[in-house]
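Bear in mind that the values in this text are calculations on the coordinates, not laboratory data. None of these values were measured; they are calculated from a predicted model. Cβ atoms are built from the backbone, for glycine too; each structure is taken alone.
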Structure I
Amino acid sequence: MTGFSFAIAARDGAARTGTIVTPHGPIRTPAFMPVGTQATVKGMYMDQVKALGADVILGNTYHLMLRPGAERIAALGGLHRFGGWSGPILTDSGGFQVMSLAKLRKLTETGVTFASHIDGSRYELTPERSVAIQGLLGADIQMQLDECVALPNDRATIEKAMQLSLRWAERSQRAFAAQPPGRALFGIVQGGDQPDLRVDSAKALSAMDFPGYSIGGLAVGEPQEVMLAMIEAVMPHLPDARPHYLMGVGTPDDLLAAIARGIDMFDCVMPTRNGRHGQAFSRFGRVNFRNARHADDPRPLDETSSCPAARDYSRAYLHHLVRTEEMLGSMLITWINLAYYQDLMAGAREAIAAGRFADYAAEVRANWDRGDIQPWSA
């Protein structure tokens with residue numbers, strides 16, 4: 001069993017590149033984790049995901065506890081074997097989904113009881129149960145249970161949730177101590193859009209000496225400038241030598257901005273969700289294949305892309321698949337999007353190592369600003 005560790009190989013300003021070591025292999029940082037909510041990255045085979053350059057995927061405690069159940073997955077050999085992914089897996093705690101999806105929630109100091117959004121069945125999720133589920137799944141990196149509140153919100157509600165999350169962090173840490181060596185539990189900084197509450201949370205979690213730190217409760221309705229301000233408030237108070245994970249974020253521009261502020265890890269449903277709705281991410285920015293201007297265009301989306309779906313299929317064909325709601329359209333554009341996100345991270349790692357991350361980010365943004373290839377004409 002390989003122990004958990006993190007080593008920074010190079011820095012460029014606040015941006016850094018390095019390697020997280022886990023029992024199931026290394027994670028190169030900065031890293032984008034494709035979201036495999038229910039033991040599947042939607043529309044993708046796991047070998048495709050690996051071939052794109054992803055080192056780690058994310059699984060979801062809430063969804064997997066509802067079906068097929070953590071105990072069943074454990075009996076079948078754990079989430080790695082069940083889902084056919086041999087690399088590292090990070091699981092979230094389920095707290096965000098309980099707050100956003102579950103019905104008839106009741107929050108207490110003990111935990112949260114809720115009715116499943118699937119069939120109304122009653123469940124209780126406590127810090128101890130969340131950690132136990134993640135342990136049964138066999139996740140390499142696990143999250144403490146926290147309370148996430150929507151933004152904007154009143155300060156009293158935000159502070160109450162932050163303080164509860166700190167108490168739950170202590171309980172999660174105690175429960176995690178029983179798990180096999182090599183795995184890691186991350187604390188989650190909360191505090192909404194209040195900088196001083198974010199600082200208080202970061203300081204308290206740092207004193208608990210977690211092997212990694214997440215920033216949660218962002219990308220929940222606040223503008224990008226607020227999100228970045230919260231990162232800037234928090235970072236001086238987190239241990240520099242530990243991984244920093246910005247949860248649930250975000251757009252390619254969010255990723256570049258956060259890397260510049262010292263974030264190492266990301267996850268977001270955007271590449272897969274947008275792919276299912278016909279929107280591709282590319283070096284030209286976002287491209288909407290529902291748009292009729294693609295109907296007669298024989299060119300690929302991007303002949304320079306690392307992804308065969310972006311190089312080998314015409315825009316006209318992708319447009320046709322989207323407009324006729326063929327599942328292949330969702331699959332191909334999801335493939336394109338995940339490839340773009342992984343290429344963006346690979347470029348960031350290379351640029352940081354070369355001491356030119358600011359130039360790299362400026363070049364990427366300049367391509368977005370220039371926009372998509374001019375409409376084709378015969």
Structure II
Amino acid sequence: MRRQDPLILGAGPAGCATAIALARGGASPHLIERTRETGDALCGGFLSWQTLDRLDRLGVGGLEAHPIAEVRVFHRQQRATARLPDLAIGVSRHRLDTVMQRVAIEAGAVLERGITARSYADGILKTDSGDFAPEALFLATGKHDVRGFGRPKPAGDAPMGLRIRLAPHPALRKLLEHAIELHLFEGGYAGLLLQEDDSANLCMALRKSRFAEAGGDAATLLRQLGDDHPQLGERLAFLSEAPAADAIAAVPYGWRTDSTAPGLFRLGDQAAVIPSLAGEGMGIALASGAAAAAAFHAGGADAAPDYQRRFAARSRRPVAVASMLWHQGERPAMARLAVPLLNAFPALAGFAARLTRIGD
């Protein structure tokens with residue numbers, strides 16, 4: 001039985017933010033991560049001005065990312081453009097996670113890789129490398145649940161996530177430069193932005209029925225969407241003939257938890273799942289990590305339930321607003337209205353962006 005304490009499960013942005021804050025406060029955090037090498041997670045490539053400020057406070061820099069100054073919203077032949085409240089960036093999760101892991105280690109955290117969690121119950125975390133019995137466990141596994149503390153599965157026509165990478169191309173860079181794009185279609189949406197290597201990240205959230213209509217094949221789905229939505233099709237022309245797709249099923253968008261067991265701090269997507277069209281997933285990851293670390297320093301492992309209640313209250317508004325925008329945007333009638341409305345009142349984009357940020 002190993003007793004590393006405090007123990008952080010997951011070395012993504014939420015886990016690393018927690019490790020940095022814990023280490024700088026005098027603790028000796030131990031990070032365990034299931035992957036042996038840093039990969040490129042499904043979504044999370046948009047970092048808002050507020051998220052960048054949080055990273056700066058953590059001492060995380062050197063991301064070498066693409067600047068993003070505006071949002072573009074598309075539906076079929078319609079298009080609207082609006083300025084963001086402040087400068088954001090587009091960066092791959094591989095780059096972000098790599099930099100944050102390095103900063104966490106430099107701050108004094110230990111990172112142990114290749115350990116897969118199996119279950120957590122009665123204070124014992126079972127893994128394929130043995131059992132851990134930490135006084136405080138910080139759950140930062142993103143969209144991957146741990147048995148014993150799984151999130152509820154969406155009923156009915158559940159949403160799923162799909163990510164495809166578009167290879168670098170000068171014409172694609174010209175199309176996407178300085179912007180994040182949101183393409184609305186029936187049953188879902190696609191977010192598209194440039195990353196630090198000039199590749200583009202296409203991150204989609206759609207109903208499983210929409211994917212089933214395409215025979216469960218990503219290439220067929222993309223062809224259908226490109227035919228129905230010419231401006232999206234123009235971007236999808238830069239895909240390979242058989243694009244590799246990463247997928248995750250039954251994403252519980254809109255879910256939050258205000259309860260936890262003493263000693264268990266739930267972070268990021270394990271605390272609140274904001275629809276990805278808001279671009280605030282990384283903001284919630286970093287904010288939850290900093291808040292959990294502060295709670296631990298103030299009250300130890302027993303502070304977990306109070307932290308969880310407070311963080312649920314903080315995340316209520318951004319998650320609710322983003323969920324409302326998601327539900328309206330996947331309805332064709334509302335999508336048709338959204339683009340001309342944004343053209344007439346471009347300040348609405350900034351208003352929505354502010355409402356979907358999580359405060360300090």
>> Can you rank I, II by distance in nm of label points 7 Å out along Cα→Cβ at positions 109 and 261 and just name the one with the largest value?
In response: I
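Relative contact order in percent (Cα under 8 Å, 6 or more apart) computed as 23: which structure among I, II? Spell out each step's value before the answer.
Details: I: 17; II: 23.
Source structure: II.
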> When distance in nm of label points 7 Å out along Cα→Cβ at positions 5 and 53 is calculated for each of the structures I, II, which structure yields the highest value?
Replying inline: II
